[in-house]
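Given below, in the form of structure tokens, are the structures.
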Structure I
Amino acid sequence: MDTPNSPQFKQRLADIEAFVFDNDGVFTNGTVYLMPGGEQVRTASTRDGYAVQHAAKCGMKLAMITGGRSEEVIRRMNGLGVTEVITGAALKLGEFQGLCAKWGITPEKVCYMGDDIPDLPVLEAAGIACCPHDAAPEVRAVCDYVSPVRGGEGCVRDILEQAMKVKGLWMNDLAHAW
């Protein structure tokens, strides 16, 4: 497993061309509140949101692949500048391969962050596999990088900020506006 300060990990991040994320357990803490009437409510980190919108403004390729089907998740991601939002993905690897083909890049040029068993095939295919600190043990075992941050508490920002710093994009002219 890489450490965030190792020169090897920094070089690997510099070579990454796209970032793909799971939703529940990555952008959220995995808790679902069941409301009267059946609505499901989740919370998400605004720090993750800041990093995503900043990366999108800087032209980075970003996507989400989730098994969920929430319209609210699609709206949030689109509002942050993520146009590739795939919902209802029972098997994520095929969707991941489709994104790579659409973007014209190999899976080795993609960083994927997931937290649970359905993410394993994509984590094993991606150039950099990463997960939140509280990911399933099976996921942590295959990841190149385990964020010190838990899902829903800034783990997305952790990996994006590191990559953007390596690429010279973090504190640029676009950084000061939401």
Structure II
Amino acid sequence: MIKILLMSLLIAGCSHTYQPLETVPHVDVEKYMGTWYEIASFPNSFQKDCTGTTANYSLKPEGGVRVVNKCFKHKLDGEESIATGVAEVVDTVTNSKLRVSFFWPFFGDYWIIDLAKDYTYAVVGHPNREYLWILSRTPVMDQKIYEGILGRVKNKGFDVGKLKITLQPE
């Protein structure tokens, strides 16, 4: 009986229950296209040792979005790594929920959860709160804007202590 109780406590302690992740009310897909600089992100295996990370989005003539992620390994003048994929909008009412694939048939959720009115910054998260990216149109973000973003994503259930600043050229 004690083993069952301990296992139940362990499982309960490891599970997180969050409110559904709220996205922005609307994304103008054409305005979202272009290059974004990664300001900070949760470390993940597919971006291991990356720095100077950028993402470029462009509309495909046949529909959907072409995604080109670039980074430099270990340092800004290191070996360039490029990953090309596709994205599709899955919530056509808001355009804020997308699915991205770099290796078909596997897709990942790409939800836009914060976005500047002038599209100068964006925050992308995953509904399980295990992935988070803070993006900017410029390699450097104003500290007050960054701190405001941190407060908002923390309120959405993200552990901002896991964020790692991405080195970018100045």
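We did not get these values from a lab; they are worked out from the coordinates using the rules stated. Just so you know, these numbers come straight off a predicted model, no measurement behind them. Cβ atoms are built from the backbone, for glycine too; each structure is taken alone.
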Among I, II, which structure scores highest (criterion: Kirkwood radius over Cα pairs in Å): II
Among I, II, structure where helix-only ellipticity at 222 nm (-39500 (n - 2.57) for each DSSP H run of 4 or more, over all residues; to 500) as derived comes to -10500: I
Among I, II, which structure scores highest (criterion: volume of the Cα convex hull per residue in Å³, for residues 51-130 alone): II
Ranking I, II by mean count of other Cβ atoms within 10 Å over residues 43-50, the structure that comes out highest: I
Structures I, II, by relative contact order in percent (Cα under 8 Å, 6 or more apart): label with the highest value: I
Among I, II, structure where distance in nm of label points 7 Å out along Cα→Cβ at positions 67 and 83 as derived comes to 0.8: II
